[in-house]
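Next up: some structures, all given as structure tokens.
Quick note: the coordinates plus some simple rules give every number you see, no bench work behind them. The shown structure was predicted, so the numbers you read here are calculated from the model rather than taken from an experiment. Cβ atoms are built from the backbone, for glycine too; each structure is taken alone.
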Structure P
Amino acid sequence: MQQITPFLWFNDNAEEAMNFYVSVFPDSSIGQVMRYGAGGPGPEGSVMTATFRLRGQDFIALNGGPIYRFTEAVSFVIYCADQDEVDHYWNKLTDNGGEPGRCGWLKDRFGLSWQVVPTALPRLLGAGGKAAMEAMMKMSKLDIAVLEQAGRKAD
């Protein structure tokens, strides 16, 4: 059992979010789903809590009402092997109401923040130094080829 598990508070769409995330990430699954009974506090039959796994990482989702909202103060990093993977996650997570941010950050349609980052980023920033960092600061979705080109120009 994983010792630290992210617990995500949703207003009333935890089940929709869980199903969406499981559809985006390969090797993902839905675990236990607990629903509210006749005694509430949520609508009878709606999800109270649900567990799911994304690429080996366990999560718990709660329909807790509108009391709390996600902020960019907490985000999940997705390390991507290549540009195709960056494009896949970026496009899926910004689709249908998601919002692109800067430097590989985005918010999905549920308001959860993600960072879509190529595994090569530390090498590219280290090799390209200031030029690669300046190129990245102008980007929304990270473009590996542009970062590599900036690094070559700095040489």
Structure Q
Amino acid sequence: MIAGVRVRSLQRHVDDRGSLTELLRADWPEFTRFGQAIITVNRPGVIRGWHWHDRQTDVIVVVEGRAKVPLYDGRSGSSTYGHVNEYVCGGDELKAIFVPPGVWHGYKTVSPESAIIVNFPDQVYDAAHPDENRAPYDAPGVPYDWTA
């Protein structure tokens, strides 16, 4: 696993009314702080390629549909520099993926319906000084194949 990344399996409690799932709790050891909540609807087959933050930790949860969530360690001083992890999430595999600063990440919907992805970054977005870096999904040197 990439250094600093944490993955927590989430439990869906189901009854005849539907279900309830805790997505994030302040008493989890992985939790840093709350910045804001973001919801992304990602259509089938869509790739939202690589991005990373210099200061922000993201907490990614695929709440509907299924998506691949690859991570690439782009931190040159990291013990896992250049490593890739891939998580397929959603449906019966609910996970909260804690992505530390410097770790590249993205999404690809792999279900026939859109994936609904909730992100709980620990920083508030600052349009004047955005903490976001981007690279194309097929960035040279990143050993990940989005089509596989």
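Numbers for the structure displayed
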read-out: Value 18, calculated as relative contact order in percent (Cα under 8 Å, 6 or more apart), assigned to which of P, Q; value: P
read-out: At a computed 3.3 (distance in nm of label points 7 Å out along Cα→Cβ at positions 51 and 99), which of P, Q; value: P
read-out: Among P, Q, structure where distance in nm of label points 7 Å out along Cα→Cβ at positions 67 and 139 as derived comes to 4.0; value: P
read-out: Given 0 for helix-only ellipticity at 222 nm (-39500 (n - 2.57) for each DSSP H run of 4 or more, over all residues; to 500), calculated: source structure among P, Q; value: Q
read-out: Which of P, Q yields 4.7 [distance in nm of label points 7 Å out along Cα→Cβ at positions 11 and 131, calculated]; value: P
read-out: Percent of Cα pairs over 19 Å apart from the coordinates reads 53; which among P, Q; value: Q
